[in-house]
Structure formats: structure tokens, C-alpha cells
Structure I
Amino acid sequence: MSEVQDKAIRYIIEYERTEGRVATDTTKKVPSPGYDLLSIGSGERRCIEVKSRSAERQTFVTMDGGLLKRLGPDVTNYYLYLIKRVNTSSPVLRVIPPDRVLSNLQTEVRFSFRITRKSMEGIREIILPRIE
């Protein structure tokens, strides 16, 4: 796992805690469940895929073609967390809910979620406090 991704996961674990949920890192789990974090709390189960960038722009996200099969019934709990500017003092998080992820998947060689004005409509950006 890259340093940027590792830091992004730490940010998300802390964010989930502030939202009343407990997130567990699943990145080393074998076989892979198809997501990076399992977050539970407030009567909710979130299977979170974390996509991080150290820079500003994200135009699309690719996902493994076997993802939907591995998720099984958890597909309705599959969230995409996009975090950019990870190595700055003000990283920004976008939380994409399952219905938005599933309605914007485009099958190519892999699944990809296109980050466009339309797909981001109504998705708020959350400025995260800096962590060390």
C-alpha cells in the first residue's frame, strides 16, 4: 500500500469515528472482501473503498471486475470515499453512497466510476482536520 493510501485510510478511520461508526481496516484480509474498510455503527454497515490522491484532480476511479460478485449482498452497503490533497493541511473527502456508485458504473475492461459534475451533484466536500 502506498504512503498516500495508508494516510488516506487513517483519515477515513478517524472521520468514521467522528460520525459514530467504528471502521476496521480490511486491506490485509485474505481473500479480499472487495473494500478497504468495514465501518459499523449507528445501525449502519458501510463497506468502504478508499481512493486517494495526493493532488487536486480525480477524473475516474477503476475497480476490479470481480467486485460485484465478491460483495454479494454487501453491494447495497458499498461506499466509495474519494479523498484528495492527502498530503496537504486540508485534505478533502467526498463520500459516494451505494446508489450513486452503482448507477454510475461503466463496464469497460474494468469497472470505473466517472467523476463528473453530474455524478458529484449533491455530494458534499468535507474538509478534514490534519493528522500526523
Structure II
Amino acid sequence: METSLKLGKYIAEYRHKPFEWGQADCNTFIADWVDRTTNPGVAKEVIGQYSTVKEMLRFAKVKKIKKELEKAGYAQVTGDAQTGDILLQKDKTGFYHSAIVMHGYCYTMNEELGLVKVDLNKQMQVIDEIWRVV
């Protein structure tokens, strides 16, 4: 229950934040959550490190999300996604899009819409990996 409460408050903070590369995008959304839950310091390694999509792609090549999740105490799991899990979806360019699971939905930052909420069952059809704190 503690994770649900923390995550609910966290998501509420992002409800009215406009999307901004390096400040409020899918990477910073995940990094800030990891920072608050398992590994303080992660967010400062991501937030403010880029300001365009081109810079973000360069940054992502160096700062591998899966490596950072492992350092923060997460592990890739199989089965059903649970509240607090991080979902990764690899696109055609090899870049991972990420989202956080909460109560049957996943949340991420969208360039046009800001924070978006997507039905987890629909999203799981395109998800490549589930990561969970172990």
C-alpha cells in the first residue's frame, strides 16, 4: 500500500507539468521515481542533461536505462505488471520508451500531451520488458 500511496502522489505532481526534454519527459519521469524510491541521486544524473530530442538520443546511448535500473535495485521480471513496475518498450531506433504502472494503468510523459494514462492491458501488447524493485 505504501508504494501505491507514494506513486499516486508522485503522478499527481506530474498531472499539470508540460512535457519538456530533460525536465519532464519519459526519462526524467522514471529517473525521478527511481530517485525517490530506491536510489537517491539518479534524477540529478538525468534531469537537465539534454534539452532536445537529438541531445536526448545521444544521452540515452551513453546512459543505458537498464543498467541504471539494475544499479537502483530493479530486475527484469516476467508475468503480470504490478503497481510500481517500470515498463520498457523498444522502438525501431533502439530507444526505450518507459512508463510506470499503477492500478491497471501505465503512466508516461508524451511530447504532445504531457502526462498520459494508458490502459495496462492494451499497453502490454507492445511492452518488451517489465522491471521491478527486488
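Here distance in nm of label points 7 Å out along Cα→Cβ at positions 17 and 41 was derived from just one of the structures I, II, and that gives 0.9; the source is I.
Can you tell which of I, II yields -10500 when helix-only ellipticity at 222 nm (-39500 (n - 2.57) for each DSSP H run of 4 or more, over all residues; to 500) is derived from it? The structure behind it is II. A value of 29 for relative contact order in percent (Cα under 8 Å, 6 or more apart), calculated from one of I, II, originates in structure II.
Readers should treat all values here as calculations from the given coordinates under stated rules, not as data from a laboratory. Worth saying up front: this structure is predicted, and the values here are computed from it rather than measured. Cβ atoms are built from the backbone, for glycine too; each structure is taken alone.
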